[in-house]
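No value in this document is a laboratory result; all are computed from the given coordinates. The shown structure was predicted, so the numbers you read here are calculated from the model rather than taken from an experiment. Cβ atoms are built from the backbone, for glycine too; each structure is taken alone.
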Structure 1
């Protein structure tokens, strides 16, 4: 997407508490790095306003969509520390890791009071994420067993209190 006026109306970093996002990331040993408005975002795979990743750093501008910010951060979270240290721009080509990343970003959205899973899933749909069941919510509730199982196997879900083996009804 190149024309800012053509971009969907989604939550942006400027719409939420920078401090809360930075605190959430710090819990997982990630750093949120501010990029000045109008500058390119280092480590951004998609360019434009999309978040970027380099090592344990997540780069974003005020106009970066929250779903992009969480997505890129979750790419780093699902990686083993030795793999995370080597990431620059493209975090993975693994379908299992991509699915786990999408699932985890929805869960972490509830850690940000101004976001929440419902809004994040709506923003993911508006931005063009596509799932065979037609929506992010349908995928999350009915078709994400592989992502949930992958996160469980990696013990990722052990540290998130509100998450059970069965997905919450949202």
Structure 2
């Protein structure tokens, strides 16, 4: 299982006092209110930063880090990925999973046929879409709804699905 979760990406600076603008990767952006620290990954190098202040502006998160006090210092963090340790993640309700834990799972039909590997998950608003890629690179898009996703077993890195009509020939 992944040790760190990505929770956002720094896309710009904000103001002149070292604040950064972050695109959140989480369903509940107010989760930033409870963070005391985060790691910023730039070019695969993680460094821990203490969070001094959090604000919200147009579905973006504005963060002021301790010791980042100028726009020039903040600019060096641009494109950095914000990460938290798994232990700092918000606990999920039963039947809900972290995307990071689902990715790279093997996806099987109810009859045991391997469809491929879960490569990505997209949110469409009404439900998630699972992107499954088979061994020859063909993608299968599956809606993450109860009628399709029948079982998720994180321990076995396995997802069992019932193919919707129109995909049963895959």
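Assorted remarks:
- When percent of Cα pairs over 24 Å apart is computed for each of 1, 2, the one that comes out at 30 is 1.
- Kirkwood radius over Cα pairs in Å, for residues 80-119 alone from the coordinates reads 11.6; which among 1, 2: 1
- Structure responsible for 18.4, with mean count of other Cβ atoms within 10 Å over residues 8-15 calculated and labels 1, 2 on offer: 2
- Looking across 1, 2, the calculation of mean count of other Cβ atoms within 10 Å over residues 56-63 that yields 15.8 traces back to 2.
- Computed over structures 1, 2, mean count of other Cβ atoms within 10 Å over residues 96-103 reaches its largest value in 1.
- Given -1000 for helix-only ellipticity at 222 nm (-39500 (n - 2.57) for each DSSP H run of 4 or more, over all residues; to 500), calculated: source structure among 1, 2: 2
- Computed over structures 1, 2, mean count of other Cβ atoms within 10 Å over residues 104-111 reaches its largest value in 1.
- Which entry (1, 2) yields the derived value 2.0 for distance in nm of label points 7 Å out along Cα→Cβ at positions 16 and 40: 2
- Volume of the Cα convex hull per residue in Å³, for residues 24-71 alone - highest-scoring structure of 1, 2: 2
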